[in-house]
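Once you scroll down, you'll see the structures, which are given as structure tokens.
Every number in this text was worked out from the coordinates using simple rules, so none of it is lab data. Quantities reported herein were computed from a predicted structural model and do not represent experimental measurements. Cβ atoms are built from the backbone, for glycine too; each structure is taken alone.
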Structure P
Amino acid sequence: MKLKAFFLVLISIIFSLSGVTQSVKQVKKDKGFAIGFVNKEAERKVDVMIDGKLFTSYCWYDNVFKPVLYPICTSAGTEITRSFPLKQRAGERTDHPHQIGMWFTYGNVDRNDFWGNGSQGLGKRNANGGTIKHVKIDRVSGGIDEGVLVTTESWIDSTGNRLLTENTEYHFIAKGPMRIIDRITTLTATGKTVYLNDTKEGMLGIRVARQLELPSREDVTLTDAQGHPTTVKALTNEGVTGNYLSSEGINGEAVWGTRARWMELYGNIGNEKISLVVCDHPGNQSYPTYWHARGYGLFAANPLGLKDFTKGKEDLNFSLPVGKSTTFKYRVIVNSGAHLTAAGINAYADDFAKKY
């Protein structure tokens, strides 16, 4: 009997410990996603990791002329950004080599082209090309469900003069199968008044993978910031599934030059349903923003290009007096496994407006 009692107690202890272990694992899981950073200074990048898996990298390569987030991946690990020109992937377009990952630039800053610099190829500087130089990483803060990276950059004109100082906060957020980037960028004029005259070539841009382009059976004539046309032959539409939808209910190619508080690009990569959404912020210039969103894979929000978007009916000619600052805030949502609803996107846009 004593032996039996001993075994009963032992079994009870084992089950009890097993329960404790399961409880601890559950608590750890319930705490959310671990967001961390891996600083690879020698490679000129910082990897953003979510539960040990790459979400994106903040990169400041010399041959790109601006910092970029590249690649950007879904929670399933699928790259939603175009690989070219940093890597080669079969079936991709090879136009506009300056459109890499996700970036923030403008095509006319005191007549310097920050947007199109590098349009002749990696490391090939345009005659009037401006360069955004990475200066330093100010703060890196990992955490549960949200991590923060803060950086400083300098906008340098084609003659080597600094026009603007940029301070940017990147908030990387994980919610189930959804990944979010909140980008808060403050530009400060240094030395003199800086003019950002109207052009469609701006401002927050993403170049997406071929599968998220809009299907097309036509050759595409693409024009760079200097007005030089390039004809890109029509490609096969196999696996090309993208479509745009704006907060105003406009879809397809018709969204270009329209205004909206958010824009969704949705489609499939293989069997994975993906929604890519950019939300404008009520505190931004020209809210709701104009959209420089093209079927060939360029997805951009531009609050400063009124003259081009209204065909000359309106203009802005934004300027920043010396020592003064302006801030631009954008939320980028990458959802995996389902296409988002308009109601769901509105909720995330509202949350973004309240948060910052």
Structure Q
Amino acid sequence: MHFRRLIVLACAAAVPTLIVAATSLGQASAAPSNTSLPSISGSARDGSILRSSHGSWTGSPTSFEYQWLRCDAQAGNCASIAGATSDQYTVVTADVGHRLKVQVTATNSSGSGVAISRPTGVVQPTGTAPKNTSPPTISGTTQQGDTLTVSPGSWSGTPAPSFSYQWERCVGTGGGCAAISGATGTTYALGSADVAHTILAQVTAKNATGSSTANTAETDLIAPAKGQGGGTAIQVSQVSLPNQLIIDGVKFSPTPATTRGVITARFHVSDTRGFSISGALVYVVGLPYGWVYGSPETPTDGSGWATIQIRPTAHMPLRRGDLVIFVRARKPGDNLLAGVSARRLVQEPIG
């Protein structure tokens, strides 16, 4: 009887130990489970260092593995970053505009569990956006067939910006500029379409932080190619020193004058760049005085020609000789003998 009681007591004493052992065995058989997400500390900025905590886990993990993820700006479409497998990560330029997460894998003898952190903010670039400190400039001769070159000017901003270019053609009186298709290099060859227009170049500076643009000043009017003047007319208001007017064309009808009938005289006005000039005031005086009547100043038309009717007086002889005509072309508002005016003596045969 006493022997049986001793066996029962011994068994009873062993039960708590078995329960404890069973409980410990049950805990060791469960893979880690996350109870508090991993977190990321540090500034989400190009070049900065981010650090990850592994969070809290059940199952007493014996090791942790890390994989950093690059996601879009909405924190979706995440992809593993090659080689980023430690608990810290140095942000690179490729991350700018993205958000980052870290994936932590906790492992014990029974298996592994995975948890992903909340995303960082959108990664910002390091440095400052470009800012123009000295405007870009154009060099070269402003004549059809020549080539212009743009210099980008001076810019601040880090990292140092790269540059792109767009040439624009503007109306002759300034403004109204439009991009020239395909003209995106540092040089631009002037063509016939540019004649009587001005040209500017737009420079865009860009770095990882942002971009900014600046324009050159407009060039002078693009002149016709040498030897091709007269084809394109501009307003006389667009002529200023050191450019001057030139009386480069004269026509009489009839020629020679055989009677004292009206002589139709036509005078073409251009400028020293080769443009035909519209709106120039042309004035004529016959020599000797008294051979012809006076004629009012007449503006040149859209092709640069002024047509003036010259009426001989009874004093003009009909014998062989010449009627000498003094011709003046001027810009309205200029002094009669100054400014951009031009003067010339021409002859109409008589007889």
Structure R
Amino acid sequence: MGWNSWNHFQLNIDDATIRAQAAALVKSGMKDAGYQYVVIDGGWEGFHDAEGVFHPDPKKFPGMKELCDYIHSLGLKAGIHTSPGPTTCRGREASYGHEKQDADTFARWGIDFVKYDWCSGDEVYKPEEMQAAYKKMSDALTATGRPILYSLCQYGMQNVWKWGAVVGGQVWRTTSDIQDKYNSMMLIGLEQSGLEKYAGPGHWNDPDMLEVGNGGMTDDEYHTHMTLWCILAAPLFAGNDLTKMNRATLEILTNPEVIAIDQDPIGVQGHRAWQEGPTEIWLKTLADGSTAVAVFNIEGHPMTITANFKELGLPNTLQVRNLWWRRDMGTLTQTLTVSLPRHGSVLLKVKPLQTESPAKPR
């Protein structure tokens, strides 16, 4: 969990912006909710000097180690973005030919997270060399001796979920870039169906960063965004301007019961259990033996949806809690009926009714 600069700021970042976002992560309560990484995405890059040492843009980032030290002083972790190709996706300097030196530089700065974005990789590598290119940086990061989370970003090419862990990745992007639009978000989220067997503790499918709070969707759609990402056990990286969040955005991003579904310790990625027309129901097994249930109304108008427990493979009688409302709904038998707004969702936690044990003979 953390925050990444790209979705809102893109290349328009500098030292002051990153410090302000890091401070807001703490002040807003997001750090206490579990967000810990502050990832400096594209826009920080400067140049490699004659000795091959990577320098940040001196006009925007006069001291990257000092910035990382500040992030660490807040109890947070620092992340950075680069590419195995010669340039990033926006034409900035990248790491091709400097992998070991760049890894050493990142470790010296105090980086805790590296997002390695394919970008111009196909200019210098053949398709069959992609895995080796990612392994090269993984080995370089490991050799530094510093624990650095390694995030592969190559948009799901070559079924990365099948080999991402083999080349040292802990997280790998499974899709193209998300946009702050409902259709983009839902398409990306729902196409994770079938990838659940490749996810688990230490190796996660990543459907891209959150757009919550960036203004392109309604609050109901942002609730759906968060619901879908949490049922998927997806990495949660906020991508909004944390210094200008309204209350609705903060509540969506920090609901502790919703986040607990995403961060459940056994790390099961949810799966599609039922689909009919514009409605879908997804299930996610939880560590305490209960089940998270996400119901989605994909239709463009309000709908009432009834779910049959037997059809979902759930026990006939369930104790139900609405996690967005943070309120128990009581005990339900056979079916559950919910009314949802257009593009709305509900996230529930259900568990079998606990019956009394038979009395033991005296």
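Out of P, Q, R, choose the structure whose coordinates give Cα extents along the principal axes in Å equal to 95, 48, 37 when calculated. It was calculated from structure P. Computing helix-only ellipticity at 222 nm (-39500 (n - 2.57) for each DSSP H run of 4 or more, over all residues; to 500) across structures P, Q, R gives -2500 for structure Q. Comparison across structures P, Q, R (criterion: distance in nm of label points 7 Å out along Cα→Cβ at positions 35 and 283) gives the highest value for Q.
P, Q, R: which one has Rg and Dmax of the Cα atoms in Å, for residues 123-178 alone, as calculated, at 15.7, 47? Value 15.7, 47 for Rg and Dmax of the Cα atoms in Å, for residues 123-178 alone corresponds to P out of P, Q, R. Computed over structures P, Q, R, distance in nm of label points 7 Å out along Cα→Cβ at positions 139 and 171 reaches its largest value in Q.
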